[in-house]
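Student: The data blocks that follow each hold one structure.
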Structure 1
Amino acid sequence: MFLFMIAAYITALGLCAAGAATHLYQGLFKQQAMLRFDGKTYAGSVGHLVMSFLCGPYIMLQLGWRHEPGETISSTSALMAALLAFGWAFITGALMLELYFAITGT
């Protein structure tokens, strides 16, 4: 049970970091956050790639709730997006936890 709670904590940390990063990106740059790697310059491409990696879990959850024609939500799309988002959030949360441990030295 303890290991399950640690995994849930890391996933929740990743989702929180992804949501905060997404809203910060959208607020600062005044454009929709989406998964992409294009840019006018090399630095812009790398910036979009980093943003896509950090904000990816939150963006995936939003993609799963998009309406199909006829104002319905596909359950397959929502479940696949949730599976990918929570797996991705675990990786993002683990990176955030590693960053915290590196800064604090514990």
Structure 2
Amino acid sequence: MTRHPITVLEDGTRVYAGGRRYKPKPPEERAYRVRKPATPGAVRYNGSWFLPLALLPDGIRPIIETRPDTDAYDHMPKPCRCAVCRRPAAERWRRKWRRDHGLQP
């Protein structure tokens, strides 16, 4: 497949292979704004522009602290009221601790 050359004139007018000409409008004459950020790594998703996380400073980047459900096993014999012990999945690890220690489930 061969591509037809596009010639760009000095004033910014593009001349296509079929002879058609297109001159882009300046931003102040446009009916719709250009919403694309000036950052070269910007990505468009569902009509919105996003910046990759690598370009954001660490203070703005949301970093969520996660703890595995297996921590509920270590918090036995008396489970505390921490976020891990309050999860529904923690019951499985409490039952496992009771079985491992020969207690009633």
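Where a number appears in this text, it was derived from the coordinates with a stated rule and is not lab data. Since the model is a prediction, treat every value here as computed from it, not as a measurement. Cβ atoms are built from the backbone, for glycine too; each structure is taken alone.
Student: Hey, helix-only ellipticity at 222 nm (-39500 (n - 2.57) for each DSSP H run of 4 or more, over all residues; to 500) derived from one of 1, 2 reads -27500; which structure?
Tutor: Attributed to the structure labelled 1.
Student: Please compute mean count of other Cβ atoms within 10 Å over residues 22-29 for structures 1, 2 and give me the label with the greatest value.
Tutor: 1
Student: Now for a different question. Supply the structure label, taken from 1, 2, corresponding to volume of the Cα convex hull per residue in Å³, for residues 14-61 alone with the calculated value 142.
Tutor: 2
Student: Computing distance in nm of label points 7 Å out along Cα→Cβ at positions 6 and 30 for each of 1, 2, which one ends up highest?
Tutor: Top value of distance in nm of label points 7 Å out along Cα→Cβ at positions 6 and 30 goes to structure 1.
Student: Right, here's the next one. Upon calculation of log10 I(q)/I(0) by the Debye sum over Cα atoms at q = 0.14, 0.18 Å⁻¹ from the atomic coordinates, which of the structures 1, 2 produces -0.83, -0.98?
Tutor: 2
Student: Tell me which structure, out of 1, 2, gives 37 once relative contact order in percent (Cα under 8 Å, 6 or more apart) is calculated.
Tutor: Computed on structure 1.
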